[in-house]
1. Taking 2.8 as the value of distance in nm of label points 7 Å out along Cα→Cβ at positions 96 and 152 derived from one of the structures shown (1, 2), identify that structure.
2. Here helix-only ellipticity at 222 nm (-39500 (n - 2.57) for each DSSP H run of 4 or more, over all residues; to 500) has been calculated and equals -10000, so which of 1, 2 was it run on?
3. When relative contact order in percent (Cα under 8 Å, 6 or more apart) is compared over structures 1, 2, which one is greatest?
4. Ranked on distance in nm of label points 7 Å out along Cα→Cβ at positions 16 and 40, which label among 1, 2 comes first with the largest value?
5. Using the calculated result 15.9, 45 for Rg and Dmax of the Cα atoms in Å, pick out the matching structure from 1, 2.
6. Identify the structure, out of 1, 2, from whose coordinates Rg and Dmax of the Cα atoms in Å, for residues 80-159 alone was calculated to give 17.9, 58.
7. Computing distance in nm of label points 7 Å out along Cα→Cβ at positions 32 and 112 for each of 1, 2, which one ends up highest?
8. Where is distance in nm of label points 7 Å out along Cα→Cβ at positions 8 and 144 largest, in which of 1, 2?
Structure 1
Amino acid sequence: MSNSNYDTYCGNYCGACSIILAYRTGFKDSVASYWTESNLKAYLQTIGIKPTTEDSFQLKCNGCKSDDLFINCKYCGIRACATNRKVEHCNKCNEYPCQLLKGSLLNKDIQEKLPHLKVTSNNLTTINNVGVEQWLDDQEKQWKCPQCHADTSWYMFTCANCGKDLTGEKDYLNIK
């Protein structure tokens, strides 16, 4: 694992994550602002995880495949499964798509709440077709404001730098 890596096991692009954007730039969109220490503790309790004294509740992360993880990413079951199975991407596993994915990222109810998850399968296919480095380059470009080239996140609908409407830039909004 490295200091910063925006590739994931599941096909998400970490570089468009609100937590990573807040960590890199200091700008907190509505998602990053939501994750206060009390909300994080409540969420972890809801999913049956008791944080340790070593856990940090800071909005700090360098990506799923890094050593510096946001607490929600640290306890991600998909990440744990992929690392235990020693696969770089979920679609390289013999059990893909497994019950874990079907119950989370591929679940339509969850995708309604977190629509950026709708592109994970397509992203994995793209990674297979063009390679990780090209996909990362393409994703980095995709998640920049087309007007001023500032970094944006999955749920930033107006550029914090120039005010451009970004709604039309979100490919996941067009997937049913």
Structure 2
Amino acid sequence: MSFLSLESILLMTPILFIILPVHEIAHGWVAYRLGDPTAKMAGRLTFNPFRHIDLLGLLMLYTAGFGWAKPVPVNFGNLKNRRSGMILVAMAGPLSNILLALISVIIGGIIAKLADAGVIFMDIEGSLKTLYYISLFFFYFGTVNISLAVFNMIPVPPLDGSRLISAFVPE
């Protein structure tokens, strides 16, 4: 499957429409729990992917292999403890991606075990192709989540890693 094939785009779109909102909601939800209502007031604590997807960022992701979502607004001045709050808010997105990757590995592993045991996909026409796409979905889901978590930890603005570094810089 080539990077920009129709098959690739059809497989990646639902993955991106799940993980990008979860990543951004994680930032906003942690900020909200720590005293900053900015994301909630902006209507960004929603799983609606269109509130989080940046069209140019999505197109870049399909064509160049990297892209971005709309960052959820956070006012770090509203946080109960600015320094630890900034760390927790910055870590929330990448940790949500790691959690989603673990869930993907668990579900993918269960499906693989059931398929090997013949419990599922028995006597279904096209079952091998179906199993291939299901396996590919969970592989991509896990891989994209880990990639997003690692990429976001690079200490370059506006990535989450830069927020972590700035939390340790004296004010």
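Since every read-out is calculated from the coordinates, none of them should be taken as a lab result. If you're wondering where the values come from, they're calculated on a predicted model, not measured in any experiment. Cβ atoms are built from the backbone, for glycine too; each structure is taken alone.
1. 1
2. The read-out was computed on structure 1.
3. Looking at the calculated values, the largest one is 1.
4. 2
5. So the calculation was done on 1.
6. Among 1, 2, the structure yielding 17.9, 58 for Rg and Dmax of the Cα atoms in Å, for residues 80-159 alone is 2.
7. When distance in nm of label points 7 Å out along Cα→Cβ at positions 32 and 112 is computed for each of 1, 2, structure 2 gives the biggest number.
8. Sorting by distance in nm of label points 7 Å out along Cα→Cβ at positions 8 and 144 in descending order puts 1 first.
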